[in-house]
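What follows is a set of structures for review.
Since every read-out is calculated from the coordinates, none of them should be taken as a lab result. Predicted, not measured: the structure shown is a model, and the values here were computed from it. Cβ atoms are built from the backbone, for glycine too; each structure is taken alone.
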Structure P
Amino acid sequence: MTDHPTQFDRPPYDPRLVLAVSSILTGMGQVLNGEAHRGLMFAFTALSLAWVSYNLTTPEHSFLGRYAGGFMIHAIALMDAYKGARIRRARWDHARKQDHQRDMTDQK
């Protein structure tokens with residue numbers, strides 16, 4: 001093990017947890033992944049496009065149709081958060097495996 005702390009000392013959040021949180025709150029999956037600025041951008045964009053699509057539609061449209069812009073950004077943010085969490089987890093697992101192999105060769 002190394003003496004200095006690295007980004008791999010604490011395991012990242014489980015991708016399924018990030019997916020669940022992101023499905024409830026737009027942008028929070030990115031915050032859990034350590035990308036708060038990206039999460040805030042997604043949240044602001046979703047709210048803005050929801051407002052725009054609400055004002056461009058008529059009351060005859062469905063709820064989903066009235067807020068279509070916001071739901072589109074929410075879906076994109078959901079996929080982005082999950083993919084980011086999976087990549088972070090894979091990198092962390094790989095780094096831990098490398099550390100373990102290095103420790104095993106040092107002990108010999």
Structure Q
Amino acid sequence: MSDDAIPVESGVSPVEIVVLGKRYRIACQESDHESLLKSAHYLDRKMREIRETGRVIGQDRIAVIAALDIAHELIQTQKQVNEPFRDFRKSLIALEDKIDGALDHSDVQEES
């Protein structure tokens with residue numbers, strides 16, 4: 001078995017990606033191949049953008065900055081997605097409080 005051979009599990013096969021001109025073989029589920037290729041292309045584009053600024057030198061540093069940029073994008077997207085749910089939850093709690101208040105008020109009137 002060669003050094004770059006990848007053990008094959010059921011449904012898993014290697015995909016070759018290229019990032020900054022360097023080739024990598026990654027084992028993943030066959031159903032994830034397209035997503036992995038898109039992710040690799042996105043990472044390659046981000047790393048090229050960073051390298052082209054000339055402010056970051058070295059592939060390791062470029063990779064770290066790209067990872068931080070992508071993580072930041074993910075967190076910002078999660079905030080945008082979760083914000084409406086947070087507001088909706090607050091509205092539901094306020095509505096529940098009003099209903100509880102109305103029910104408590106009607107219980108007091110019935111007892112009188």
Structure R
Amino acid sequence: MNETLINTGIYVTYALLALAVVGILLFSLWQVVKNPAGAKSALAGIVALVVILLVSYGISTGSDLEIYAQKLEVTSETSQQVGTGLLVFYVLGALAILSILYSEITSIFK
């Protein structure tokens with residue numbers, strides 16, 4: 001396969017991705033202008049996610065660095081970022097399970 005054709009395909013993909021991101025941003029801004037009350041709940045969700053991320057980053061220590069540093073060439077910052085990602089995953093997974101349980105329990109008593 002011709003290398004120029006592959007490069008062209010990659011550039012077209014980048015352009016389409018950029019177009020999609022611009023479209024998403026413009027549509028989001030339009031919805032915020034059209035329905036500002038709905039933006040408050042979306043903003044509350046974004047703030048909650050940022051708080052979970054910051055708390056997870058603060059809790060994560062990267063203390064398992066000694067185990068992986070030699071084998072995988074991992075820095076302490078990378079180890080802390082991986083720990084943060086895992087903690088965020090655990091918290092969001094637990095919240096999802098709790099919300100499902102809450103929904104099912106409240107539907108039983110209605």
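Can you spot which of P, Q, R the value 21.4, 65 was calculated from, given it is Rg and Dmax of the Cα atoms in Å?
Attributed to the structure labelled R.
Structures compared: P, Q, R; top value of distance in nm of label points 7 Å out along Cα→Cβ at positions 67 and 99, i.e. the largest, recorded for Q.
Among the shown structures P, Q, R, from which was the value 14 of relative contact order in percent (Cα under 8 Å, 6 or more apart) calculated?
Details: P: 34; Q: 14; R: 18.
The correct label is Q.
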